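Below you'll find a set of structures to go through.
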Structure P
Amino acid sequence: MIEAAVLFVDEEGLLLEQWEGEGEIPKIFKVLPKTKKLTDQGTALVTWSVEIAGDAHANTCDDQSLQQSWINYETSRGGLEGLCFISGERQSVAYSHPAKLRHSGDNAKLISANDLTGFTFRGRFTDTKKSIEQQGNQAASIGFMPTQKAHNALRWLIARQGFHNGEQRYVTWAVSGKPIPKPTESSWNLMSEELVLEDELPLSEADNAPDHTRNLGAAFAGQLNKYMAGYRARLNPTEDIVVMGIDSATPGRMSVIYYRELIASEFLDRLTRWHSEFAWHQRHKRELPASGNRKPKTETIWPICSPAPRNIAETAYGVTLTDELKKSVVERIMPCIIDAAPFPHDLLDSCVRRVSNRVSYKSDDFWRWQQDLGITCALYRGYFMRHPKPNLRKEYSMSLEENNHSRDYLYGRLLAIAECIEEIALSVGGENRTTTVARLMQRFADRPYSTWRNIELALLPYMQRLQVSRTEFLVDIKRELDRVLAAFATDDFTSERPLSGEFLLAYHCQRLEFPNKQTQSDSNKESN
């Protein structure tokens, strides 16, 4: 195996524990788990190919006759017979159960045997080697064949359709074997072709959004129901769906961290509810193929869809969060998807605080801030649609609510209008720098009234610049600004109470609305 470059050794002929060579890292160091950043190559499971004349099966792991020979060997070893709790029959009982469920270097077991020597605490069980041989295990006995079949089936399912999150695994399957949607995927990954509407406008980095003159929320709901209807047609409403999550706290023992059995109709209903309630305009990229003399290019689009659990974790704690924290977040989100549980408020609060602190993002990470903004708005909308207190539940529109006179919502609109004025003025002057709104966003969320006064004063020179070059735009935007200011109640406007995440929804919707109003204005000029 060393000569075949499967295993790697140092100058003294010892197996390497860490790759320090040049070039690409060998696959074995990527697959095997690390202990204190060191890899034990001896834990790898290596399969062999044996070529024999007249034998079509060179891969030993695919040779059914070899597999049957191993089964016959194991059952002929004369192991302890007992009642199998799986099959209900008396047969050879397995004392050691398979490992390597997640990958070839996985030593953790779902079912592990007690240590019968030393001072190991065994709780209420008084098993000894002699009592096991005479009476079997006091807790449970599983036959050799059932445990092999169950573990191999689970290993195959995880490899084929599992969700990998570090050492954590989630897998969903229909007992009938029919295909089902993955609950850990975003609706963009599930149905990207259906989500991008034909009349949806592409975006550049400077532009913002789709056409809000259409009811995009209803269009998304129709596409989602159509997508789920395909699965409903193939699945029997009462057939079983299983959702399972596994993880290991120690190298040798694995636990089931999440397990649900649902019928197909219930599973699809809850998945539909998650994708519809936690939907918002999300930033995505789309590749446009070459056409004629036009080269292939990438465009930014804002389809309505729900975020994936992994992206939610990165929005809440940043892309540098630890694997343990990411696993914890995903574990808390799964009940929201499968059980329709309320979304954790502390996760939502963390997302709102990170997105409000816009200056914490690097200047070249504006795209990431846009992505996190869309995810946070989706979570805020979904949180209030299934609020723990029914009297506080509300549904936010995915387009601008001009009749919403909530203090936080109106302040969010003001912030977007102010930033639009400054961005246009900077563009006219050929400048490219961070806006005042971006720098003061966190302070604005904490003390909106006093901060708005600072922003308003900072806008004066930009308005003077636009008075010369973009007079009509300035008249329109000031008219919009006056409408929003007039909608405030006096006490609300002068209050210094911190803003809730609702201001981000209004800010985002107002930003998405500007390109459409600009387009409508240009169309009116052409018709005149």
Structure Q
Amino acid sequence: MDCVTSRQLLVIQDTPALLSALVETITEKFNGEWLVISDNAITTTCLPTKQAKMLLGREFKHAIFDATSGFNLDAFTILAGTLVKGSHLLLLLPLNLLTRPDNDSLRWHESLQPIVTPNFYRYLLQTLQQHKIERLTAEQYLSRQPNQALCGDQAVSDQPKPLTLSPTFAQCRLLLKLRKLSARIAIVTAKRGRGKSALAGLFTHQQDCWICAPNKASITTLQQFAKADTPFFAPDNLLKQLNDSVIPPEWIVIDEAAMIPLPLLKAIIEKANRILLLTTTEGYEGTAQGFLVKLLPNLQNFAHFNLISPIRWDQEDKLEKFIADLLVEDHQVNPVSLLCDQTTIKIEKVASISLSQNKSQFLQLYGLLKTAHYRTTPIDLRRLLDATNVSITQAKCKDQLIGVVVAIKEGQLPLDLAKQVWLGTRRPKGNLVAQSLAAHAGELVAAQLTSLRINRIAIHDDVRRQGVGKALVANQIEQAVQQGCDFVSVSFAYQPTILNFWQHCGFQLVHIGSHQEAS
């Protein structure tokens, strides 16, 4: 039987009891590397979704993702990125997708109880159908031949494949370039599965290095390829060592550099003799794009490289294509050649349900948000589709999408809770500006009033400075008045030009944060 090298995704949809029995059967019967992620403790060794980041930089043969109580897109994406070619990923879903409360909503929706998320699941099912991904019951899955039941047409070997420590042609070329590099700073970016961590390990054989990463669990692959005695330091400890060390190494190698707070990373770069920074270009929390947007313009004497061809899986890998489509990773915003004014700009609200039913519209809108905001993440995707306190408004000119604004209803906290926020003894989830005004400005009433916070605003690059942003903001203020809101707010990363924009829209500066963000 020929081995299928493309990674496969299979969806198993059934009752919790039957799905638990299926997982037990698979993990007991086969000795392959089956990793299980679940918040329901369906196995004694399963990993909860909140710990998925520990998997970054590691590799697994097969995996099961339990989404029966909630669908954590970040964890699902991280898990998919750990699977090697020929592997299979089983996605477990409940039967009542459209009516079952989704526990993951507690991460992104400002409510005490989970909400139903039918729009996301319609979008998911539509994407699964487009990629011709099978949906089976547990019985249908187990009724297949043993090898097929486990992983389609691929037989499973109990013996792990030997680790190949030889670099690929692309890695050899890049290692040679790094060896001859005159720049003090080298940056390597890559999509998941391109051999970035292996490259970092191989690099330690040709230079005197220290290794650094956000956590030691994420450098399993790097250490498999690294020189055996290469020291590892956590980011804060690394900076201390660089400050104290009389003779630091020639190179500092930092894997998953985008996950390190930017002020700390800048301090390390300043102290290092030479530094190699590696990061994935798809950020699980928007950090990768922030790394590129905010760090690169401030660097001097650096070289930027990119690994393109996948190593962990095939070039035409089915699972990677599905993930990219689901998360709108490769969508390109179409250029527009328009001159816009107040008479040609059409502003209209967008219903979340229409986005789940019209994928083309969703791709355009979410793609524009991702282009304009590096912090746009899978959480934003879920919030856009199903959050009941979110409103979406788009701007069009001659039927072309040129802008979008996302706003969140805030306030109306009960008096006892508002007082606790005001006193600084409570900081419940959500209500960002309403709570900030109560806690920092001492305005107790701010937490009780009804307000509208502008969460995201994105304008197409080709129509900047044509009044589109101001028109969208003016529309939000008008909507807020119609809805009986007491005020409209916005919170943003400070830059003089951005502050100037909001002041021109009629906003007044009321608070400047005292802590640096991770970005």
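Where a number appears in this text, it was derived from the coordinates with a stated rule and is not lab data. In this text the structure is predicted, and so the values were computed from the model without any measurement. Cβ atoms are built from the backbone, for glycine too; each structure is taken alone.
Here are some notes:
- Structure from which 19.5 was derived, Kirkwood radius over Cα pairs in Å, for residues 276-467 alone, options P, Q: Q
- Among P, Q, structure where distance in nm of label points 7 Å out along Cα→Cβ at positions 188 and 340 as derived comes to 2.7: P
- Test item: mean projected area of the Cα convex hull in nm², for residues 76-235 alone calculated as 16.5, pick one of P, Q: P
- Top of P, Q by volume of the Cα convex hull per residue in Å³, largest first: P
- Among candidates P, Q, the computation of helix-only ellipticity at 222 nm (-39500 (n - 2.57) for each DSSP H run of 4 or more, over all residues; to 500) that gave -10000 used structure Q.
- Origin of the derived value 15.4 (mean count of other Cβ atoms within 10 Å over residues 364-371; candidates P, Q): P
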